[in-house]
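Just so it is clear, none of the values below were taken in a lab; they were calculated from the coordinates. Predicted model, so just to flag it, every value in this text is computed and none were measured.
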Structure I
Amino acid sequence: MVVRELRLQVAEMRNQRDIGRCKARIDSLLLEKIGVAIGDVIEIIGNRATAA
């Protein structure tokens, strides 16, 4: 079953070179749960909305 929305908590980047590069690191099991693949664009909503 594919979930259309998932609530996650943002953590500090472990790899500082990824900051500002529009990348999100998400566990592969969660990717499968929301029906997206590596390279897909996702929307991240917090205080502001952004894409990664």
Structure II
Amino acid sequence: GLEIVRIVDIVGLDVQADGGTHVASTKQIGGIDVVKVENKGKANRRLRVRLTD
């Protein structure tokens, strides 16, 4: 069947399909810092993030 795919667009990075943990709103987690961007192939990146207060 048809699945919904969420696309995350972060300025300065390629647009990627999101395969991570989801929350209804970023208000639930507070701020985030991008710690590391890993190249996982021609069209894939992995973001390492840190939650901030």
Which one of I, II has relative contact order in percent (Cα under 8 Å, 6 or more apart), as calculated from the coordinates, equal to 26?
-> II
If helix-only ellipticity at 222 nm (-39500 (n - 2.57) for each DSSP H run of 4 or more, over all residues; to 500) is computed to be -3500, which of I, II is the source?
-> I
Assuming 20, 17, 9 is semi-axes √(5λ) of the Cα gyration tensor in Å as calculated from a single structure, say which of I, II it is.
-> II
